Structure P
Amino acid sequence: MTRLARIIWLLLLSSGSLAVGASAQVDITVTRTVIQRIPIAVVGLRPSGVSGGGDLAAQALSVLVDDLEFSTVFEVLPPSFLPFDAREVRLGEEEKVLASLNHLKVQAMVVAELTQQGKDLTLEGRVYNVSRGVFLGGKRYFGEVTAIRSMVHRLADEVVLRLTGERGVASTRIAYANAEKGATELYLMDYDGHNPTIVTGNRSINLSPRFSPDAKLLAYTSYRDGNPDLYLLNLETGRRDKVSALPGLNISPGWSPTGQWLALSLSKDGGTNLYLMRPTGGGLRRLTNGLAISVSPSFSPNERQIVFTSDRGGSPQIYMMDLEGTNLQRLTFEGEYNASARWSPRGDKIAFASNRGGGGFQIYLMNPNGTGVQQITTVGVNEDPAWSPDGRHLVFTSNRSGKKDIHVMHADGSGQKRLTRSGFNSFAPDWSP
């Protein structure tokens with residue numbers, strides 16, 4: 001394989017665009033840790049005549065239940081399990097049902113109510129520890145009818161926070177690339193696949209979206225001016241800044257957890273090496289050397305180490321080094337191609353894509369030292385893993401439905417679900433903080 005071909009191969013792989021043949025059937029036994037979910041009752045959101053298309057209260061209830069179930073923290077009890085009409089419970093009547101829920105060993109309850117004044121909606125929710133009979137907190141959310149899903153997502157995250165101390169992911173977004181009609185554009189969508197919105201629209205090739213740690217900026221590579229240059233898009237203002245436009249490749253960005261550094265791959269010096277730079281484009285510092293191709297950097301949560309893909313050993317494998325570019329270690333040895341490593345925000349696992357046995361790429365997990373490798377996908381060809389901010393879930397690319405689409409799953413590989421249905425190839429997802 002020529003050097004140019006290898007660069008193109010790794011560029012495509014780091015962008016989620018590599019076409020691979022159909023996956024062979026794989027028989028695999030996976031041992032999963034069963035985590036006890038918190039039994040929770042979701043009550044209220046009774047039909048109230050709120051206008052805006054159908055029963056908005058029922059829609060809000062459905063979204064809230066889906067959000068809480070997806071969190072992997074809760075087991076939402078079906079209404080038929082409860083000894084009362086769950087939707088008829090109103091705010092202020094919580095004391096009437098807490099005793100019966102406690103008798104059923106229900107641990108938590110959220111009660112919500114949706115009201116309308118003109119075009120404006122108010123969603124109020126309250127959270128209770130049932131076993132202790134304690135009110136844990138409540139919030140009101142305001143918005144128009146079109147914002148109903150966003151309002152409910154915020155309530156779901158508040159429920160997770162009140163009962164676990166960790167914020168949920170229902171209000172997060174996913175960025176991804178979509179190959180459509182001669183261009184590859186970048187999109188944002190809600191974590192559950194709703195509300196896809198284009199954010200580039202330059203009719204060029206745009207790749208490798210990466211959220212900053214505060215979710216305000218999106219780094220990506222674009223060919224809009226002919227060269228693969230690195231841009232930052234301010235998601236609040238819409239401003240776009242070209243922060244790296246050196247001759248050759250400016251690709252595969254990765255943010256440090258504090259947002260002080262961007263790691264990226266540059267080919268300005270003959271090789272394709274990893275560099276650090278400030279988000280302003282200054283402070284450029286070289287991390288790797290030589291003629292090997294090094295791409296797809298991902299920082300450890302403590303910002304002391306970086307995992308990346310390199311073909312320095314003859315084939316693309318995953319390596320780890322310190323932030324200074326020292327203490328280089330190879331992590332993967334099995335399989336011809338291992339790439340797209342992403343460090344869990346919890347710091348305990350690294351997700352990556354591997355083509356082992358020639359059957360196509362699958363998603364794997366391993367410990368940060370390369371041990372404990374575990375395959376978590378088997379159907380179709382699966383690439384581009386990226387973690388949710390709480391480390392409980394992964395988003396990834398899969399062709400199991402014929403074209404490439406964005407899917408999500410829990411961190412143990414369970415609950416795999418398709419998010420995109422554009423009719424085009426959607427790939428290279430990243431999950432916002």
Structure Q
Amino acid sequence: MSTVTCPALFLTAPASGQGKTTITAALARLLSRQGKVVRVFKTGPDYLDPQILQQASGQPVEPLDLWMAGEAYCRQKLYEAAQVADLILVEGVMGMFDGEPSSADLAARFNLPMAIVMDVKGMAQTAAAMVLGLASYRSDVSVIGLIANHCSSERHRELIANALPEHLPLLMHLARSEEVSLPERHLGLVQANEVADELEQKFEAGADWLEAAGALNILAHCPEVIFAPGHIPAPKKELAGLTIGIARDTAFSFIYEANMQLLRDMGAQLVFFSPLTDRDLPSADALWLPGGYPELHARALSENVSLQQQIKAFFESDRPILAECGGFLYCLESLTDLEGQTFMMTGIMSGQGAMRGKRGCQGMQTAPLPEGPVKAHAHHRSRSDGTPEPIAFGQRQRHPAPGEAIYRVRHLTATYLHLFFPSNPDAITRIFCPKASL
């Protein structure tokens with residue numbers, strides 16, 4: 001079995017909000033402007049952070065999740081990255097041991113060394129105690145040191161550094177900087193394409209911020225990791241000759257590149273359209289309406305009556321449509337935004353959608369579709385009422401309560417769930433091409 005080696009670093013933290021994404025993006029930009037090829041991965045299901053990290057690194061960024069994608073898939077993606085990268089960075093999710101599987105599980109599975117990012121405001125020696133506790137909690141995880149965020153002074157740095165054991169050095173200490181903070185919205189970070197120029201300023205300021213803190217020396221602490229191929233079977237060309245129209249704009253952008261690549265690998269031709277600005281649907285055999293932020297563009301979506309009518313005609317012609325989360329809301333009769341204003345949507349499915357402020361639903365679920373089970377996740381802050389009887393409910397990882405509803409109306413499959421296509425290519429084939437012979 002062929003293997004390849006590459007330096008790697010997994011950035012984790014004791015909790016969310018410690019600065020992982022900001023530091024990962026800044027480090028990727030700093031090293032890339034030094035001429036290094038940096039391949040970045042994000043732990044867990046996420047659409048927004050990868051957009052940010054991709055712009056920062058100038059390289060494709062994909063999520064890694066052992067439950068959703070499987071070990072072989074994650075192994076193959078790391079192996080492919082190691083063949084071209086000078087450094088692999090992986091950004092963790094939430095706290096180091098949170099979730100099943102956790103960031104620590106992923107790092108342990110692939111022998112990725114971890115650096116702990118911690119907001120040390122309001123503490124000194126206690127930060128060292130926390131790092132030591134995290135680093136020693138599991139014997140199968142390797143922690144190489146601490147990145148102290150919001151370290152206010154040289155004295156603050158000394159107190160932390162002197163309290164750390166020799167095998168867990170202070171890798172960097174970073175003073176607070178408003179210039180590097182990334183913009184946020186109700187589901188997380190703002191989409192990169194909405195604030196591309198602002199992000200460029202943030203990335204450059206972040207790279208300067210890290211360089212001043214000696215971040216270029218961090219490479220000396222990143223050991224070479226051995227990566228082996230995942231041996232994923234080549235997809236069958238069951239979608240050859242099929243054209244799939246994909247909604248893609250600022251209202252519909254929650255699209256895994258892995259999903260699109262799988263469709264291409266199975267032979268499909270992909271064409272894109274904007275429900276916000278395009279008046280006509282492209283010629284297609286099937287449609288995919290992914291998630292995003294339709295609530296922020298509800299008026300523009302409602303005013304594009306021409307496209308809504310064409311989507312309705314497409315639906316009535318019994319051609320396949322997959323609608324996920326925001327795409328599901330677009331299929332309903334109406335959508336009420338965060339200001340309480342209600343706008344008409346396509347109406348190809350009965351029901352009304354409404355935003356609900358800060359309360360939301362999230363979590364990993366399996367979608368038990370008639371075509372086969374597909375791994376998925378939910379992340380939304382809206383509700384729907386008046387919808388048809390579901391054909392099934394998502395199956396939660398470890399909780400017996402029913403998950404998100406799954407609807408089937410003619411050849412429309414609609415749900416709040418975001419599907420990860422590579423988890424069951426045969427099922428995805430049958431959704432977009434019900435007549436496919438597998």
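Numbers for the structure displayed
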| item | result |
| --- | --- |
| Parent structure of the calculated result 23.0, given that mean count of other Cβ atoms within 10 Å over residues 145-152 is the read-out and P, Q the choices | Q |
| Distance in nm of label points 7 Å out along Cα→Cβ at positions 113 and 169 derived as 1.0 - corresponding label from P, Q | Q |
| Structure from which 33, 22, 8 was derived, semi-axes √(5λ) of the Cα gyration tensor in Å, for residues 217-296 alone, options P, Q | Q |
| Distance in nm of label points 7 Å out along Cα→Cβ at positions 241 and 305 - highest-scoring structure of P, Q | Q |
| Of the structures P, Q, the one that -4000 was derived from, the read-out being helix-only ellipticity at 222 nm (-39500 (n - 2.57) for each DSSP H run of 4 or more, over all residues; to 500) | P |
| Which entry (P, Q) yields the derived value 19.9 for mean count of other Cβ atoms within 10 Å over residues 369-376 | Q |
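Read the figures in this text as sums done on the coordinates, not as results from a lab. As the structure is a computational prediction, the values presented were derived from the model and not from experiment. Cβ atoms are built from the backbone, for glycine too; each structure is taken alone.
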